[in-house]
Structure 1
Amino acid sequence: MLRIITLNLNGIRSAAAKGFFEWLPGQRAQVACVQELKALADDLTPEMVRPDRMQGYFHFSQRRGYSGVGLYCKHPPERVVEGLGIADIDAEGRYLEARYGGLSVVSLYVPSGSAGPERQAAKFSFMERFFPVLAQLAQSGREYIICGDINIAHKEIDLKNWRSNQKNSGFLPEERAWLSRVFDELGWVDVYRRLHPDATEEAYTWWSNRGRAWEKNVGWRIDYQIATPKVAELARRAFVYKEQRFSDHAPLVIDYDLTLPGR
């Protein structure tokens, strides 16, 4: 069984202080994808680079204290691909891919547009340029599991207060339509939703720090594992871990009925 975890850390040092690296080794994950490191290489402790028997690989933002993604792998990948080859996107550290035979596991962090019009424009630009990348990956002949903070709640079922958020970043019609195209046109599969088509409150992965959102479970499902169809069919169990809090997001855990190539 291949267990993959994804979590937006909202700062790797903050998550470490909240016990993330004590929790991770006991989860039996082969790969853990993390986003929003908010750190550079010299900010990381040995525990953050190599927790227990997992090796960390990172794509840092050039800007200190901002963005960045990582992969923790129990077994060394054959190759690690850092970035998309798009300068301004890569400068923010948003894509990291581990390759095992014909399978790739990706840690992805789509920009948030909630800070204002400039960042929303950057988000739309990312989406426009990343769509053909997703098309190429889907047609590459490789199997992919793309994990991360997509910063889009796809449908009304995916957030508590959908009516009042229709003009807010993360639930804009253009964002939702883009994600529908990813699934319907390109054939990518929302793995959690495949296993839990009707899940509501238990599916949320992010809660605002305002208005006691966590306490009231006023959440959003914006963290995903998106896979090519063949590997998506092998998903057997998916859940959101909420017993401990490491950031304003919660870990999404999915078990696949496969083993890493070469293992």
Structure 2
Amino acid sequence: MISKNLIKYIRSLELKKNRIKEGVFVAEGPKIVSDLSEISIPCQLLATEEWFKTNKISIRKQDVTLTEEELRKISFLKHPQHVVGIFKIPTPQIDINICERELCLALDKVQDPGNLGTIIRIADWFGISTIFCSNDTVDAFNPKVIQATMGSIAHVNVIYTDLNELIEHKPANALVYGTALNGKNIYNQELTPTGIIIMGNEGNGISPQILSRVDKSLLIPCYQQNQKTDSLNVAMATALTCAEFRRQTIIKDKHATNGQNHDNM
């Protein structure tokens, strides 16, 4: 049986200040809890007896077996999914040189938890391991963000930092790309396999100060000239942008491989 104090404690973790104070966050559902458990031992598991038995997980002293009704009392979801896990918030080290070796994302004031969660999932899909977030971007460990990542939060490092300082101190040969309505058609630009892609706020895009420092401003062109929609959702735009970067990288890699094979003949 779950205590009232424990219910109150878990519900308090919906607020960022309490997550920071306790150093933990809440994850829900079998997939997300399972993915996170592969890289970090959960501080506590709260789940139905059936879930513990099905997954053959030994119940530790700190874990709690719940009824479906009790699960609903602590869940942040409309339809609870058998298990809630409490995990420590990771503290990844900032490696500013990673953008010289890999393609990274940077988010400027992204506010919607669903958008951030989806972007983390997109990054995972396209093999992007690092996302730099401005300090005023929504917290990646918000329960709504965690849920939207569908487990990808376990595979992507989310680092909060000053984006101006990031650009200032990045390696000189790491290009910075930004998406903007006055940018150049992304499909006509030569894109590098490394660097930083900056995506902006849902309503205002990339802030002027940051946009002024990008090396290449990119536009995802509208298919129809008379299209009434004036912009894309930031998560959708991120997916299209990452897809084009990866498409060009694959083509370049194939050409390089074919060239080496020709030289060896």
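Listing for the model above:
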| read-out | value |
| --- | --- |
| Origin of the value -11000, where helix-only ellipticity at 222 nm (-39500 (n - 2.57) for each DSSP H run of 4 or more, over all residues; to 500) was derived from one of 1, 2 | 2 |
| Entry that produces 21.2, 74 once Rg and Dmax of the Cα atoms in Å is calculated, selected from 1, 2 | 2 |
| Which entry (1, 2) yields the derived value 17.9 for mean count of other Cβ atoms within 10 Å over residues 14-21 | 1 |
| Ranking 1, 2 by mean count of other Cβ atoms within 10 Å over residues 46-53, the structure that comes out highest | 2 |
| Origin of the value 3, 14, 25, 24, 17, 10, 4, 1, 0, where P(r) over Cα pairs in 5 Å bins from 0, in percent, for residues 118-189 alone was derived from one of 1, 2 | 1 |
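Values quoted throughout were computed directly from the atomic coordinates according to the rules given, and no laboratory measurement underlies them. Note that the coordinates shown come from a computational prediction; the quantities given were computed from them, not determined experimentally. Cβ atoms are built from the backbone, for glycine too; each structure is taken alone.
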